[in-house]
Structure 1
Amino acid sequence: MTISTIKARGISVSLDLTVGHIADMVVESGGRRLKPLHRAPWVDAGETLPRDLPQGTVRLSGDFLCAPFSRSDVEAAPLHGWPANSAWDVIDSAATDDGWRAVFRLRHKVMGASVDKILALRDDHPFLYQEHVFSGGSGAISVAHHPMTAMTGGGRLAFSPKRFAATPADPLEPDPARGRFMLAYPARSADLQHFPAAGGGTLDLTDYRMDDRREDFVTLVEADHGGPGWTALARQAEDDLVLVLKNPAELPVTMLWLSNGGRDYAPWSGRHLGVLGIEDGRTAVGHAASIGDNWLKREGVATAFALGEGRGFSFRHVIGALPASGGEPPQEVTTANGRMRLASAGAARDVPFDSDFLRIGRPAVA
């Protein structure tokens, strides 16, 4: 295995070049070392895993690019596509005047397109700034980031304004002999604190409870609000705040994967606990569904980028971590003038942030 590590003052990020997953991220803040990202317990454990697992599951870590998201049912590839399951090369990695910048290239083509991953760190910024660039190719591709965090004592969530949340037709684990789920499928709600539950009643999507053993998946559709899309998770036992940000014009949906002991078969084996995937994307579930007719398109939501010879597109994403402030996530996140402001009832805090990075207001290439 090959790991490539980049560093700036107060932050380091390591990329597993065998699959393009972030193997580790450490933010030093307030005299603490914060580790916002999850790494599956079987990675590097030396245990025998099922033979049919995709490499992206074998080395499941941190964050990775999905292209396509979920099923690769247009061009043959493993689950979540070649970017999540195969090798990347270091094209450039060097210190800059205010941090570090690295460029990685996927060895595989995706629908004939080349794919670059650009990671940037800035001194004293508690954030990883990411960009993915697709060049050439043909057809269309769905994309998503797949950051995962983990908690030992649950957490509280807050989001930028969403139009609604919806579950797909079928749960991830419909067979009770293999796993369990708690949300209703299919279901929909504009109130994230009252989402239909499988057994009747409702559940609060903003409350991650460790006693809820489950494997659930729900899609949140961004509202029109003019700012960055964001998810904030206040992890209780870890006493920190995990932040994930996007440009909604590029990545209009946020998919939550709640994986808390809800799968009983290997390699999960009931031990994948407290994990939350915060998966910002431009996608439906599966490549064919994303480029064909789907429920999100009928809601006016883009679910793929177009590829073409001589053309390209890119999208950006941010992951960060801060020491906790009050144990609750912020009610509002705004970015301007090189700062991020996190506001709650009667209080606000500012942290360094590249407020131009997400290019809010710039239309995405369809």
Structure 2
Amino acid sequence: MSLPLPLVEVSGTPGECGVAYGAAARSSIAANTANYLERFAATGLDRPAVRRAGSRFRAASRQHAPRVADMLDGVAEGAGVPVDEIYALNARTELLYGSSSSSSSECTSIGVLDSRSASGHTLLAQNWDWHPAQRPYTLLLATRDEQGSTVLTLTEAGMLAKAGFNDAGLGVCVNMLTSDRDGRPGGVPYHVLLRMVLEQRVLGSALRVACSTPRSASINLLLGQAFSAGVPGEAIDLEVSPVDVGLLHPVDGVITHANHFEALSTARDTLRDFGGSSLFRSARARRLLGSGPLAEKDLQAVLADHGGHPQSICRHDVDALSEEDRSESLYAVIIDLDERRMSIAAGPPCHADTYREVRLTGLFA
């Protein structure tokens, strides 16, 4: 199996999975933590402040997501990194953007119902746009817990989730959002919530977790599940702020989303204070998807689109106003929920000669 980034496979209880993950990616986790400590310091958060924040997020995670907390505690143990720093790492969105004073944005996501896909499968896809310095610390994490549930996710070393799916055919893609309600205390970190969603077996349970778990940051979750026994699949988009949830359903079999609110009106979208490419990327992706059957090559073409270059769906690192504002499409991901398969290309995706695939059936041999 040739992949454009490392694959870590771990099995056992959540704690055992965490320890094994921490040990397997020990050097990357330590380097990624040090990298984020520097980024936190640039925003005015010194190491003691980061650890205090991490302790608060650990308490919230322990209260609302004990299995995820067991895994994160294990990651810290296996990697030899202070546990509060691991929780701060998983709360990097809250710590970097909790003041809602940044215009930074990331990611364009796509959901396709089986009724629109050429294969008859339910598909999710996205570009993950983030600071280019994070590319060396990105990996694929595959976990199989003591109950046999399997999750595969793209993530950053030391974190537990980003875009991914599980063996029940449930998957998620993710976009950052910012609102004037961000920064409320007591919520679980953005990336802990993602992990909680990926550990659910049915779409309704994933929605319940996403809606009912306290949050400190806004987040967009594009969820889908491939249903079986002749029942069609489903997809739904959740715009989640710390105080409310907005919903988007497929139109003509597709959903797209970028980094601004399209449905939720009870929180002020702070991206509107800055503008940016998000305001056209989602609508452009919808137009590019057209009206006919969609094959994976069609999704690849949308993810590689240069409309508005360099701040396009396929984002390029050439026009940042500062070091902190640099952003690039680091990886492009397409998930076939029926086949339990992720296809991934190193970004920017316009440069990708091929997508490499990993299937759940090929893991844990």
Structure 3
Amino acid sequence: MSEFALDPKELQWCAELRTLAAERLRPLADHGEAGRINRPLVRALGELGLLERLFSSGSLELCLMRESLAYGCTEAETALALQGLGAHPVHAHGTPAQRARWLPQVEEGSAVAAFALSEPDAGSDAAALTLAAERDPGRAPGQGDGWRLTGEKCWISNAPEADFYTVFARTTPGAGARGVSAFLVPADRPGLTGTPLDMISPHPIGVLAFDGVPVTRDDLIGEVDRGFRVAMGTLNLFRPSVGAFAVGMAQAALDATLAHTARRRAFGGQLKDLQAVAHQVAELATRTEAARLLVYAAAAAYDRGERDVPRRAAMAKLLATETAQQVVDAAVQLHGARALQRGHLLEHLYREVRAPRIYEGATEVQRTIIAKELYAQLAEEAAE
């Protein structure tokens, strides 16, 4: 694959995924309950081998999966992405015992993972998290190092129904990003409780409360005080694919708009014959394609291990999510009142498209990352 075109095999695979999403996964999604984990849908993703590919794929393949699934079934796309986000730290940094215990179940869809980073006062500024991991003095000799987790996590996807959580906690107070550690916390750990939140998006999101939850060195993901690197490495992988999710939604809205404006009669002709409509559709199509190419380029840069991945990933997420919001909103306007009916594709996309501009780094955070990387590059070049 070049950064500007997919090869025939990739195109065929994407078409197959769209068909699977529409014919097999969409019916399962329709039988799910909003705000709850749809376990039959997660199991179907496992049976199709898509969850296993989360851990054997590069960033580009992940983007193709997410874009293709989003086009036909946003719920399936989100279920797949959340499994990857929650379990990737275990795959990349976990101990052999952690990987053996959880990854096979994640891949087959029998265990649901979650990524617990955000807090009520530490969302975009993730380095400001305050969930405390305090040394546990009550552990018996020979039981290894231990901590007690105390505090709260908020806006956590798949909470409170996930089977395990990748939890980021502060092991060294006052150290900022350098004092955070990552822990694998099973849902049945004593002291861990959760509450669902009623959100506009259909997938589950909740609050987690930690009341002295015990963890040991066996639960540590990576090294003590190095957990922020685990979090940022995971987000750098998934940010371009958030853009791919957005592109899939934008393309679905665009295709629906093309079909509608081609058949809808108004003012003595078809909507597509009105220059104002035709030009708007042309603009939406151009922006969608530009976003797609930027996502592919960022994913390819990640797979090549290039140094400027943070900047390119931020650019891809920024442009794609903002573009998708614009495309879906315009599609609703061109469809008129019918698009506001509960159950209409665009009513569904209108609710889905808003959240990606916030999660995994809000649009404003992406702009901050981009500017920081640009000025760092300028300073580096001046020093040479």
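Bear in mind these aren't lab numbers, they're just calculated from the coordinates by the rules spelled out. What you see is a predicted model; the values in this text were computed from it and never measured. Cβ atoms are built from the backbone, for glycine too; each structure is taken alone.
If we compute distance in nm of label points 7 Å out along Cα→Cβ at positions 187 and 259 for structures 1, 2, 3, which one ends up with the highest value?
3
Could you tell me which structure in 1, 2, 3 was used to calculate FRET efficiency 1/(1 + (r/R0)^6) of positions 155 and 275 (r between Cβ atoms, R0 = 25 Å, to 0.05) as 1.00?
Computed on structure 1.
Suppose helix-only ellipticity at 222 nm (-39500 (n - 2.57) for each DSSP H run of 4 or more, over all residues; to 500) works out to -9500; of 1, 2, 3, which structure was it derived from?
2
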